[in-house]
Structure formats: C-alpha cells, structure tokens
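Just below sit the structures, each encoded as structure tokens.
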Structure P
Amino acid sequence: MSKAILITRPDHDLITTYLFQWSEHVIHLANKKNIKVLDLSGKRANEKTFTSYMIKNEPVLVFFNGHGNEDVITGYNNEPLVAVNKNEKLLEKKIVYARSCNAAENLGELCIKNKTLVFIGYKKKYTICYSHASVSHPLQDDIAKLFITPSNLVPMSFLKGNTAKDAYRKSQESMARNFSYMLSTRAISAQKDAAPYLWINKKYQVLLGDPNASM
C-alpha cells in the first residue's frame, strides 16, 4: 500500500456540493504533508474509476463523500461505488472514513469482517444543516461549518499520524463543543434549530475495527 489518500467527491446535488468544497481542507492538509491525493471529483467518482484507482494505487486511507444506505456508498449521480457482497474486498487492509448515511450499519460491519483495518462512519443518517442564504458559497456557511468541520477532523487526524481512536475522539469532542455552542445564547436561532441533528450525527458515528490503526 502507498501512503496515499483516495477521496471521492461527487458534486451532483446540494449536499454533495457542500462536501465537495469542504473536502478541500482535507486535500490542502494532505498536500502540506506531502501525502499523495487521489481525488475522484465530480463525474470521476464512479465505480470504474474508483475500482481502477484502488487496485492500481492501493491507498492506505479512503475517504468517501456521497449518499448511501446500510448496504452501499455511492458516487456521482448516486452510482454505487462499494456495495455489500459485491466489492467490499477493495477496502481490505484500508482505513476508511465514510461520510455517507447509514453505511456503518451493514457495509461497515462486513468490511471489518473482510479485513478492513478501520471503518469510521454512521449507523444512521448523516445530516448537514445549512443556511439558504449561503448555498452559493458553502465555505462561508456558518451553520454547515458546525456539522462539517468536526467530520473533517477524522481524515485530517489520520493525515497527521493520529490513531483511529484519536481521530474518532477528536471528531466526537468537536461535535460536543459545537452542540453546546448551538444551545448557548451566542448561537443564532437557525443554529439552535439545527442542534438536534448534530447530536444525532454524534450519537451514531461509530468506530469499527482496530482503534490503534494509523497511516
């Protein structure tokens, strides 16, 4: 395996566009650390390209951004990239972070049984709340920031050499801090209204596999 990160970044709807743009922070850090970035952005987030890159490059860290369910993680236009009992073996011996709804429920568990080192993801829906006034400028969205910044800490912690348990802990602690802020008098009403959704993200984010695994 190469010390590389593979990132899937479809951008075919509002939520994937938000994730597409906010993932730039992860890419910037990887470049700063001289870690090779395999960026499957836009239409390149398809099964054929994903499979080819996984086999040819063998990245140690795989960071999915896209929709999904208990059995599948999708890419551009919701094309399945990894699915239960189909191609989960592509993730063997990999560190995986899936920013995708429900994927840790069945797919994540199966990946660990098939020798994925670590699978961090969500057993329920992963939600991003956002400001309608900021949809044309996602990186300036102060509501979305409260959701996406903690989730970015997972891959960014791995890029810094942290273990899986530390990456998970940092993301959890960041969500807890943001949740407290959203309930405080400093938060605007829209941030207060979004607080329950962040709490659900925190509650159902899980670490499966080896907590001591790292890049």
Structure Q
Amino acid sequence: MLANKPYVIGLTGGIGTGKTDAARYLESLGAARVDADAVSRALTGPGGEALDEIRRVFGDAAFHPDGALDRAVLGKLVFANEAARRALEGIMHPLVQRDMLMAMDAAAEAGAKVVVLDVPLLFETGMDALCDETWTLYVSREIQISRVAARDGLSREEIEARIDSQMPTEARIARATHAIDTDRPVERTRAELEQLYRAAVKRAEKG
C-alpha cells in the first residue's frame, strides 16, 4: 500500500438518486473522484478492452454495424435476463475494479487527501472494503421512477427492472455509514454533503 494512502469515501445510490450530481459537487469541494461509470464507458467505448469478450458472449446483435457497442440493445437484454446481467458483470467488474484501483493509486501519488469512489454497485461488488466510510443517497421508488423517466425516456417497466437489479434501498442504507435523502431542494443536500465532507477531511488530516 502507498504510504500516503488517502481517506476513501465510497459514494453509492440507486438509479435516479442524484449520485452523479453529488459526486461532482464533492469533486468541486476538492475530493479526487474515481467514477466507476466513466471507467466502464472507457472499457466499452471505441477500442475498449471489454468489447471482444462482450461480443463473444452476447454476439453481433449487441453491436452497431460500425462496431460500436449498442448500449440500448445490451441494456434491454441484461436488465430483462438475470443470467445475461450476471454474464456482463462477470466481464466488467474485474476490469472496472482494476482500473479504479489504478486511479486510486494515481490520486494518492498526486497527493489527494480524500478520494471519492463513485460506484453504483459499491456493496454488491465488495468495493466498500476499500473505503474508510460509505455514503448512500436515496429517495422513494416513485421519485426514482419519475426522475429516470424524465432523464432517459425509459418505460416504467424498464426503469423498475433497473431498480430491481440493484441492492434494495433499505439494505444499502443499513450498510452505509451515512444515508442522505435527496428528495429536497438541492441546496439542502449540498449542505449536508459539505458537512460530511469537511468532517472526512478532518479525519484524513489526523491520519
């Protein structure tokens, strides 16, 4: 382990809970952010390391004619079929975790005091073991559905399949160090995030 290991906050939350906005806000406060979704997109983007194995498992139907991954088709497939979802996770999770560990080491080398691991499946993948504390964002299921419908234009059935593929909110809250309700004005959520972040920085400085 690096001698200057930063203090690590694991940030998670179900789809539509505002996790991305929260992570960006923490980044604006000075945290080094390691974004699992961004890592995943790089692995599945043009020339991405995961593409060959995805094609082997899911076939050409999961790709556009130009060779790019058809994320819409793949999403419909894996969220409607648990075996398919598990197969995709088996491809992606080891690669994502490897690249996130490398990014954490880079942040430490750069002198970061606090790193935020922005990971939708933080507990499901066991990445909470890397964290000094964990925060989860939550809202009611109906608000999740309405937010995702407005953002992504998915049907209620598609959204519920995505919600149900993740750890239940209650279980996530039970495992988190802090649970943050985002069903309120953004200013109040940011105030709570900043308070928690400042406390984390103090713990990091104490070593």
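The numbers here are math on the coordinates, done by the rules we state, and not lab data. Source: prediction; values computed, not measured. Cβ atoms are built from the backbone, for glycine too; each structure is taken alone.
Could you tell me which structure in P, Q was used to calculate P(r) over Cα pairs in 5 Å bins from 0, in percent as 1, 7, 15, 18, 19, 17, 12, 8, 4, 1, 0? The read-out was computed on structure Q. Of structures P, Q, which gives 12.3, 42 when Rg and Dmax of the Cα atoms in Å, for residues 77-132 alone is computed from the coordinates? Computing Rg and Dmax of the Cα atoms in Å, for residues 77-132 alone on every structure in P, Q gives 12.3, 42 only for P.
State the single structure among P, Q that was used to calculate mean count of other Cβ atoms within 10 Å over residues 61-68, giving 26.5. Walk me through the numbers on the way to the answer.
On the way: P: 26.5; Q: 12.1.
For mean count of other Cβ atoms within 10 Å over residues 61-68, the value 26.5 is produced by structure P.
Match the computed value 1.00 of FRET efficiency 1/(1 + (r/R0)^6) of positions 149 and 173 (r between Cβ atoms, R0 = 25 Å, to 0.05) to one of the structures P, Q, and report its label. Traced to structure P. Of structures P, Q, which gives -17500 when helix-only ellipticity at 222 nm (-39500 (n - 2.57) for each DSSP H run of 4 or more, over all residues; to 500) is computed from the coordinates? This figure was derived from Q.
Which of P, Q yields 3.2 for distance in nm of label points 7 Å out along Cα→Cβ at positions 53 and 157, as computed? Could you put the intermediate results ahead of the total?
On the way: P: 2.4; Q: 3.2.
Label of the originating structure: Q.
Ranked on relative contact order in percent (Cα under 8 Å, 6 or more apart), which label among P, Q comes first with the largest value? Each step should come with its number before you reach the end.
On the way: P: 19; Q: 38.
Largest one: structure Q.
Ranked by mean count of other Cβ atoms within 10 Å over residues 69-76, structures P, Q are topped by P, which has the highest value.
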